[in-house]
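Read through the structures below before going on.
Derivation of every value follows stated rules applied to the coordinates shown; laboratory data play no part. Since this is a predicted model, take the numbers as computed values, not measurements. Cβ atoms are built from the backbone, for glycine too; each structure is taken alone.
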Structure I
Amino acid sequence: MPEQSCENPFSTRRVRPGAIAYEYAAPAGRQAALARFEAAGRRGQIVGPHGSGKSALLADLVRCWKQAGERVLLSELHDGQRRLPPRFWSDARRERPTLVAVDGYEQLGFRARRGLRRFCRRGGIGLVVTAHKAIGLPDLARCAPSLETVERLARGLLGGEAPWATSEMIAACFEKHGGNVREVLFELYDRYEDKRRSSEIDLRDSWKKRLLFR
């Protein structure tokens, strides 16, 4: 019998923020971002369009801060979430963070932003956020992925070359989704599934023929 197909290399588990190492434009990019954060009074924003790698960069920096002994409180916001969840404040009281990270900061309303900044300022707590446009904090990074970076990412997830994943096809996906890396990976997930289903059908047909003509 044919073997079970392996997990889709573009599955959520493999491509979620933190699962893929963020690719810095320069070799010292991580250290430069960490230094900018400190020089700016432990305040900073990571800015870029949808799917540009903001969450991946934040996850990488948060990992570095935790390794350095920071108590980081991370909140990931989604569309329409105008306030920080109640659990954020209970966790803040219990964990006494030295740094707060908010992914999707632009979702918050004016009062929620003001309250968060006041909380961090009064407690001497660092604040780093991601947003689609500048929100008044010092820049840590501006994310704008290139086609070369996306193709290198796709090849790494595939584990090398794949006949169906041509450079032309990846470039077409990149252009179609306006450079949104997340959407490109979603489409590659679907294409991988289509190819797998097609291969499984061909394999089943081959086995049927072998059984019929024994």
Structure II
Amino acid sequence: MHVVIVGCGRVGSTLARQLVAQNHSVTVVDRKKSAFQRLGEGFTGRTLAGIGFDRDVLIEAGIQEAGAVAAVTNGDNSNILVARVARENFRIDKVVARIYDPKRAEVYQRLGIATVATVTWTAERVMRRILPEESGIEWVDPTAKVTVIEREIPRDLVGKRYASLDVSGRVKVVAVNRLGSAAIPSEDLVGQEGDIVHFAVATPDLNDVMTIIGAQASDGH
């Protein structure tokens, strides 16, 4: 696959090297030629100095043949512009934008542009260490209708079959991490103390997910 990466900072350069190592075709775009030094001498992809949201620059970078575009500059406005041009003008399906402002990230997720909100991502992981009993958000789909959360199993669910905790259309156990090894739960897998559970949740139910699961468990399913 050909990938256009706009922004050759630490994220962009790391992403570019990883993609090239996996035999993908990559063009990296940055305003400053000096930024390409981060790619190292052995980098075999293309580099292009220019403004990443300029149509002519993107065409020169091969966006018309691209399977994906990553906008990872250090500016929200630039990343949003790149993402919108890629999605709306060139009909690229796989577009990811790095967004520092969590509110903006949420807006663009709802518009179908996948975002990585740096502040939110970092804060979530800090919160997970400080308050392990709280739900940590792992993933939100581009339409913001489904959210995957991580949660240590509550004591009242120890001994319950994970399959019995599913609530049709609202909550589903998608993975369980036990003693550092994750797996999709079998029909008969029973919760053990210390399990880390990944739930897929209908986003409107996110704040009430543990109440919903608790009610399901108490019904004797």
(message) If FRET efficiency 1/(1 + (r/R0)^6) of positions 14 and 110 (r between Cβ atoms, R0 = 41 Å, to 0.05) is calculated from each of I, II, which structure is the one that comes out at 0.90?
(response) II
(message) Ranked on relative contact order in percent (Cα under 8 Å, 6 or more apart), which label among I, II comes first with the largest value?
(response) I
(request) Could you tell me which structure in I, II was used to calculate distance in nm of label points 7 Å out along Cα→Cβ at positions 54 and 70 as 2.4? (result) II
(message) Of the structures labelled I, II, one was used to calculate mean count of other Cβ atoms within 10 Å over residues 158-165, giving 11.5. Name it.
(response) I
(message) With Cα extents along the principal axes in Å coming out at 80, 35, 32, pick the structure among I, II it was computed from.
(response) I
(message) Among I, II, considering only mean count of other Cβ atoms within 10 Å over residues 6-13, which has the greatest calculated value?
(response) II
(request) Output the label of whichever structure in I, II has the greatest value of mean count of other Cβ atoms within 10 Å over residues 22-29. (result) II
(request) Can you spot which of I, II the value -16000 was calculated from, given it is helix-only ellipticity at 222 nm (-39500 (n - 2.57) for each DSSP H run of 4 or more, over all residues; to 500)? (result) I
